[in-house]
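Take a look at the structures below.
Every number in this text was worked out from the coordinates using simple rules, so none of it is lab data. It should be emphasised that the depicted structure is a prediction, and the values quoted were computed from it without experimental measurement. Cβ atoms are built from the backbone, for glycine too; each structure is taken alone.
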Structure 1
Amino acid sequence: MDRFRSRCDRLAIWILWSTWCSAAGWLLSAFGALDRTGYTVALVLFVGALLLTRGPWTFATARPLFLLRRSTYRRVLPKLWLALVVMSLIGGLCYHGDNYDYLTYRFPRVLHWWWAHRWYWIDTTTDRMNFSASGFEWLMAPIFVFLQSDRPFFLINFASFLLLPGLVFSVFRRLGARGRTAWWWMWTLPAGLCYALEAGGVGNDMFAGVYVLAAFYYGWKARAGSAPALALAILSIALLTNCKVSNVPLALPCLALLALDRRALPRDARGWAIILGACLVGLLVSGLPTLVANAHFSGDYGGDPANRHHVRIGNPLAGVIGNALILVFANFSPPLLPHEITWTFLFPPSFLHFVVGSYPRFQVFSPALALEETGSLGLGVTLFLLLSLGYGLRAHITSPAPASTREVKWLALATLGAWLFYMAKLGSEAAPRLVAPYYIVTTGVMLGLLPFDGVLTRRKAWRGLAILALVMGLVVVGLNPGRPLIPVPAFSALLHAVHAPAGVAAEWTANAALRAGRFDDMEPLRTSIPDTEKVVGLVGGFDNPQVSLWLPFGSRETVEFDPTCVSRAELLQRNVHYLVVSEEFVRTRYHLSQADLMQKWPSTVVRSEQLIFKTKRDPESWYLLHLD
């Protein structure tokens, strides 16, 4: 066992663990066994199979993990990256996840599945609980089932963040970057804000970067005739497609890498059996089950046939232009500004009409403070990349340079195709963080297309930009109002003491105050429900967090009800005596007033509250009803 532990490929273990989580989630759901007993049996079988077949997963050399070696941190870049790791770990340990999508539909769907002991199509107005990719949720599920807590969920992103430097170095070297160049990038690229801000949080954008890098890494290893390596590459591609639907186009460059060299194909019957098994398991852990479920329950593979969320683009040209503008402005925005800037005033009305007509969620803005939800590659890493590419172009034009390999050129075309497909089909103001895995592949391919002689790595400006990018990452992680490392009152006083712009101080303080209670934002209403109630009704869940109503976990189930379809007798039959109601939601969706609802469901108002869920939203009226 000690020899296996010293030689095991930790990346392979992560890919296999991710595969097990998704496969176990679907299979246990089929038997109604999504609980501790089911997961225990599945885990024993997984560990047993892993130990019996440990030979194929020992690609690594017998040496300590480089991240644990003291010599790794002799230079300034690794030290800054280590500081980023420590800060992310402290933030993750000290705070609940406060990502809005996580609290609105991603964690609630896990709670629904856990309560029912299986996956099922949830009867909810928050339809993203059903049609969204489930990769991150299946990683959360066994953690929650065993520990009954959400606190360890950040470890999914944290583990992915730890894997990034080594993977970036290995993949960039194989793409053609020189060793010294790849070394600088392995520390600098993870400092991109979309990675650094999620390292201690529960966003589901950055962790897919490990899967796309793993697909490249094992795709090259498979050329040595290793069927297990090819199997891991196939599983990595499958897992990538189940992270987010926006990641599906990235399967194109991954598959192109496997198709470019026939040496990756198995050479014997045993190898073909391994690959066949990997393909079958890959179908199960990919985004395919979700697409099939969407088509079955909603009539559309995307799960949103009416395009209620306005994600699908009408005109591909408008999509490409709109996404390009969003990405440019987001990646060139400083991490701190006196106030949010909306850049639409720069464009003529006719242009905006053309873009917004096909891209309803088009928004070009620079946030006052970089947050997990608004993360991008970041100004520091963007400038570092542009300087690298500018020097590479200049060197390529003015002096002979090694020609890029045919493989890199094909990978560049495939990556461009993935970008165009995404930009022409999907439209969201959150694009800067949704494309987090795209940044990694694109950077590696660009460095492979424009190799330079390494002189740039000795330029002070280039080194200075790398250090600046990491410092920016440290500042943004330290200022993250969702996981403040300094008590909020003390930091607010510090901002005023250093004469920070009033807008920055106000934005940070408002965000910190809101996020401090976001995990249990319905606490005033929840605590008015007797502990004996095992089911609580909810009317108003479209875009509002509902995790709070499940607390303490295991005490009660939260079920949404449609007042136009459900009678009072049916509520009582379900043992529902208390309902949490959004006045605005009932009025706008069902066209009912509070009096109309209380007439349909004879009840008494136990408590009413004004709740704030986002800083850009006004307080909303919520009340707790008790059925008479």
Structure 2
Amino acid sequence: MFISRQLKFRHGIERTSRKDVLSLSAAHCRQGIALFVVMVAISMSLVLTYSFIRSQSVHLQINENSSRTDWAIQAAQTGAAVAIERIQSTDWLGVDETLSREVHADNEGTAYYEVIFNSISSSDLDSTPAEASFMLAVESTGFWASAKNPDEIVERRVEVIVRLKPRLPGRTIRDGDSDSASDLISNPGDYDQIQSYALFASGGDKSLVLDPADRIDGAIWLKNKLQVYGDPRWSSSVRDEFLADIGARFATVGAGGPTYQHPHPLAGSITFYQTPANSVQQDLGNLGVAWNKVDSQPEYPTINYSDYENYQIYAGGFVYSAVDPGSRIDRKELRPTEDNPLGIFFHRGDVSVDDDVIIQGTLVSTGKIAFHGDHSHLSSFNWKDDSGIEVLSESSSWRRLPAIVAYEVDFHRHVQVSVHGAIVTKRRMKGAGGSFGYENGNQVSIVGTATALPGQQPYSVVRLIGSPDLALLNGRGDYAIWLQDGESGSWYEIVGIDSLNHQLTIAGEVTHTAATNYLIRLNRKLFVDLHGPVSGESHDINRLTEWEFSESLWSDLYSTWEDDNRELVQNSQPEIRFTEWLETPANFTGWPEFYRTYGLNIEPTFHLRHKGEIEYHWSPPFFEPYVGTGDLSEFSGFRWEILSWQEIQ
């Protein structure tokens, strides 16, 4: 119809009026618009229908995906909760254990979890390696796996950061805790008793050989013979006079028992397993030293070197490898690291320690450790950070590992060495006997009172009270400070000076929160200063070479002293003791320079001091989960503190 009319219009246009043409065009437009409206309506209806169907499908898919994600998250959360409970149980297999379990299954799929235990980097948490070693990342991954399509898996992950809170004897007991529960591993044998002595000798024909310029501050346990001042070739009468003088000058018997002033060679009582010979009893009587005999011998543990080579801090924890420092350590600073948080340095064979060595941790050798050089300072790790702050709450009171573990330890004569920590030997400690003398420098004698606090090992900071003049000092080790501690004290090498704030940095770990007396003077040229218990089979501390001359020469010195005393008596002046006479350089006119400068005195170049305020652990690990029975069973296992819990994927 529309097409025929178009044809008619084209052929008959000249006979059609303008009005007819307009009427015809309007009719045609109305018919086209109507058709277009119908077509649009149909199209929109189809679009709406398709959109509705599609939206329903998407909504269904979203619901399904959400459900599957929920199952994965719930599985991850369940795994984390199970793992937290697991690490607090006594049957936890440790960080190498992997936990997995199915938590849900239906026709659509299965939900399950897998848990692994990861270490924490100290850099991630801005902590020390030791602090990070007590932390654990519990990583729980939850899965939903489709039963219809094996490639369709939804995965979510939860990470929980926890920190071990070992329970130790003497801690503050709070609700939910028991003082019977302890995670501390017991020391083997009788090491707890052994470490209470400054020196312990389990055997040897001569358990201890001690000579002039040696001093042991603390109780001693000896199985066999003690030899005191036996190396100088003097007659028994000269020797007896010398020992009696020491006892009269430096030993005082009071109501609380004897006290021994510096530099008495034996500042403590001695326990013998075998009754000492009469001659030894006489020597101790002359020195004023108390002794007793016991009928049982403490069990000295066996050194298992492998416990140090690859070690754990707590049972089931991560395994760390000690660092091999090599057979010669010279001009090195060895400290704990991420991979070696306790600072254990292990070498199979002999080790030579030379000049300018700092070790924070434990030096272990299956052979002999020989010290040859100057300015070497070793400190057993004290569970503190570089600022002297506790790694964990109350950790500064925890046990420490020994500073040295070896078959044998040998201090050569020409050394400057300090060791802060226990020394454990399979055989013995020997050596020292360095010549007495002072470093070159300005002669000073500065006295006063001071406080001291430890900083980064092996250093401490001493604050001098008042405004002493420190202009003549230097921090190169040429000067030392004596800090009084009870009837005794110790010398510490000065390695830093802050004149503005009247502070010194010293090599050594020392705490004096209350003011104590000090003296600053030139440092000794040679010294071995040990702060901590020494144990082994036997110990031989050398004589100074300057004491080695003939018996006849000793007799001449003794006779000259007697003549001088007779002259003093004739002049109505008090007599001088033999030891004091030997200390006077003026009595050695014509002798070599050493005697004309220092005389012969017993100021120690070897000083062992142990007060028993620090406890030591024989070997790693330190902690194991407590196992309680009966009413105490609820306290079994480790205790962990949750630091964070978050979904990480």
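Comparing 1, 2, where is FRET efficiency 1/(1 + (r/R0)^6) of positions 209 and 441 (r between Cβ atoms, R0 = 25 Å, to 0.05) highest? Before the final figure, lay out the partial values.
On the way: 1: 1.00; 2: 0.15.
When FRET efficiency 1/(1 + (r/R0)^6) of positions 209 and 441 (r between Cβ atoms, R0 = 25 Å, to 0.05) is computed for each of 1, 2, structure 1 gives the biggest number.
Name the one structure among 1, 2 that helix-only ellipticity at 222 nm (-39500 (n - 2.57) for each DSSP H run of 4 or more, over all residues; to 500) of -7500 was derived from.
Numbers: 1: -17000; 2: -7500.
The value was obtained from structure 2.
The value 4.8 for distance in nm of label points 7 Å out along Cα→Cβ at positions 321 and 553 was derived from one model only; which of 1, 2 is it?
1
Out of 1, 2, which structure matches -0.48 when log10 I(q)/I(0) by the Debye sum over Cα atoms at q = 0.06 Å⁻¹ is calculated? Write down the numbers at each step before the final one.
Details: 1: -0.34; 2: -0.48.
Structure 2 accounts for this read-out.
Using mean projected area of the Cα convex hull in nm², for residues 81-392 alone, single out the structure from 1, 2 with the greatest value.
Numbers: 1: 19.0; 2: 24.6.
Going through 1, 2 one by one, mean projected area of the Cα convex hull in nm², for residues 81-392 alone is largest in 2.
For distance in nm of label points 7 Å out along Cα→Cβ at positions 129 and 145, which of 1, 2 scores largest? Mind showing how you got there, number by number?
Working: 1: 1.9; 2: 4.0.
Going through 1, 2 one by one, distance in nm of label points 7 Å out along Cα→Cβ at positions 129 and 145 peaks for structure 2.
Who wins on Rg/Rh (Cα atoms, Kirkwood Rh), for residues 153-192 alone among 1, 2, i.e. which is largest? Spell out each step's value before the answer.
On the way: 1: 1.06; 2: 1.28.
Result for Rg/Rh (Cα atoms, Kirkwood Rh), for residues 153-192 alone over 1, 2: largest is 2.
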